[in-house]
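Please find the structures below.
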Structure I
Amino acid sequence: MSATAKPPVTVIDGCAVATVDPAGTEYAAGHLILSDGRITALGDGPAPDEALIGATVIDGTGLLATPGLVNSHHHLYQWATRGFVPDGTLFQWLTGLYPVWAQLDPDITHHAAKAGLSALALSGCTLSMDHHYVFPNGTELLESTITAAQAVGIRFHPTRGSMNLGKSQGGLPPDVVTEDHDAILQASADAIDRWHDPSGDARLQIALAPCSPFSVTAELMADSALLARQRGVRLHTHLCETVDEEEYCLQHFGARPADYVGDLGWMGDDVWFAHCVHLSDADVDLFGRTGVGVAHCPTSNARLGSGIARTRDLRNAGVAVGLGVDGAASNEAGTLQLEVHASLMAARFAEGPEAMTVRQALAHGTIHGARCLGREADLGSLEVGKLADIALWRVDDLGGAGIVDPVAALVLGPPRGVEHLLVGGELVVECGELRTTDLEVVTRELVRVSARQAAAYAAL
């Protein structure tokens, strides 16, 4: 492009628009104008005629535009172990699967990640994190997930996870899937150096994520927090997922999980926790005061029988409550639009019809997820100047036709894939089909690596 040439323009015209901006602005039939990877204009009614000249035009008739969904908690490697241990508590499920995950290698990890990220894109996700904490024999596997994300074309926040508290030291995982404290810190620093992009339009960022209070030492939790803050990256871990976890922390540390990690430096607006099902009133207040975020995983929590998170209380305390599909071994669908629906249903199961509105559910899947990942300045809502990460949903089909509120059609209606998905203004999904990868090949490779993991499971 010459110095005087203007960047290409894309116009989305005639769609309903739910911006999820602070004012909750919506248009029954509006337009968006995109250029140079960002939103340059949006508003009610058709796009101005002059904006259409030379532009690529996407017909928005029958579509609802929302911000791209944000997945704030996932374990992509688990796509190769879906359906294992279908009935059991979290600790039973983990102890059954740890020996299988001990067989992970770059081949399994890459193709599992590619399948999981493809499913996320087709369900409207433009940004996903990944909590990878299993590195058998020190094999570094983050690159396997990163190349998968680059192929699929969505933004990616892999976290360098870790486990160093094996069974021989009183932890839950077998020693074979744990690493040395110093090796973990070195690998974490190396990952930041190699891959972390702090810019506002980053497609790749790194965070540090020791796995859980029952799989890492207090020293590793504290040192990881120190390293993350020295290097300007975020912190993530599982917390307060089950009653078993709370009992473990009380027995081993003499404190409930939130108090334990708080004493180790794990409270602040650079921290987000996964699950947070079993919180006290004091925990909720602490999270709100310190700016901690929460990745709510309703389907996984239901699948493992962990309970229902206190989303209304957390929201009222000012906590950013994003949504996560969690690992596909505890949520075999692994699609994010379903979590928007499930979050609403779980809240109302627990607390009645006023526990969550359809628009609050959409906000959990968009702007609050962006807040968890530290990307709310550029992502999570449709506003001029923000990145053009946009999901377009068909709401005039059999599942949505006649539902007068398009947001209700998306959140309350039947499960649906995205019609079009744009990341930085570029089409990743078009007319319901993934443009970036061949799903037949992705599926064939997933079957192959899943068979390898199934053989390891059968050999136990």
Structure II
Amino acid sequence: MEKDLTKGNETKAMLIFAIPMILGNLLQQFYNIADTFIVGKFIGSNALAAVGTSFSLMVFITSVIIGLCMGSGVLFSMYYGAKDTENLKKSFFMSFITIFFTALILNIIVFIFTDKIMVLLSIDKVIYDMTKEYLTVIFSGIMFVFVYNFFSAFLRSIGNSTIPVICLAISAILNIILDYIFVCIFNMGVFGAGFATVIAQFVSAVVITLYSFIKVPYTRLKKHHIKFEKNMIKRILNYSSLTSLQQSVMNFGILMIQGLVNSFGVTVTAAFAAAVKIDSFAYMPVQDFGNAFSTYIAQNMGAGKKDRIHKGLKSAVKMSVIFSIIISVIVFIFAKNLMLIFVKAEENIIIQTGVEYLRIEGSFYFGIGLLFILYGLYRGLGMGMMSVILTVISLGMRVILAYTLSPIKSIGLYGIWTAIPIGWILADITGFLYYYKIKNKL
């Protein structure tokens, strides 16, 4: 199931590689929707707010791990594109050990400081206990998240985007089934929703690990592959740490926005939780396409095919913009109907708040679509620091504007909602200007 992205039509190569990733994450988003639906409809708006807040925190924590895996994936792709099997195997071993211990330490830290983290997030007293109960369960699955994402990054780096999707599909379907059983039948509340997630994460981690060691020859290491080399470790840390930093900065900014939203009360928190689920589903395909584009860039960089990089970027930008505009129109028109999926019809204020968010922020999905392409471009080129800079611009401006404008009574929540696309667009402008500056030097 390997795919060499250094050959054939650029657009076709990217689409064939990206489509399984998009389909798999569509299933994952269907799970997220099902999870939010079950929690919101069968437990209530307080539970929806608790799980929504927990989701933002969990995304931030796991972004450190996922970023490390994605960064290593870029290095794997370069070695694969250069047909350098020996270094591919060595980097596989050293990356696994490095990220494993990082994930373990992170897991211990979040267990110890759960209460302090919740205070920083301004968790409302009404949902404090419920949020802590959910987080305590969900934190136990962090190591499973690491295992799945590491092997997923490795398989995608060699052009295999299908198996990670299959594992993700198994996890998502199992999660939905267990959610229904634990929450609706056994009345286990948010604990049941969290427990269902952890079980599903465990299964996906086991399945993808078994496949990788049984079917993929690059995981069959010999004694000379299992050792630490200074230069290799330095290169792994260079790629992984910058990508992890970029992911962490991005999600820390989102977490700060979540904390600001929480300060407006449980009703707004619940509306934001539902709207963000819709958001994630809406622009998820362009996010996955950006990740696929990163592998395309890295393989061609490793193979020394610079012309395919430039042609691929033009094609990726066109596809991302067209798709984003279509999705923006759909979300704008059906914003209320989408909110009703998660919120009871009588919760008018929650629905209205969510609709306002979706119609303001959702009208600019092209901005986040282009930003994902730029992240993929610079990550694939091995220029991780540029991805960090774009993230700081995007999230920094978002946070500054949100915290500056929202306290003004005449603006309020509109200040938070409009700050998001402004951050995207400023980062896009910066990213493309820098690309044209270095284009001829690649």
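So if we calculate volume of the Cα convex hull per residue in Å³ for every structure here (I, II), which label has the highest result?
That would be structure I.
Matching task: -28500 is the computed value of helix-only ellipticity at 222 nm (-39500 (n - 2.57) for each DSSP H run of 4 or more, over all residues; to 500). Pick the structure from I, II.
This value belongs to structure II.
Between I, II, which one scores greatest on relative contact order in percent (Cα under 8 Å, 6 or more apart)?
Structure II gives the largest value of relative contact order in percent (Cα under 8 Å, 6 or more apart) among I, II.
No lab work stands behind these numbers, since they all come straight from the coordinates. Worth saying up front: this structure is predicted, and the values here are computed from it rather than measured.
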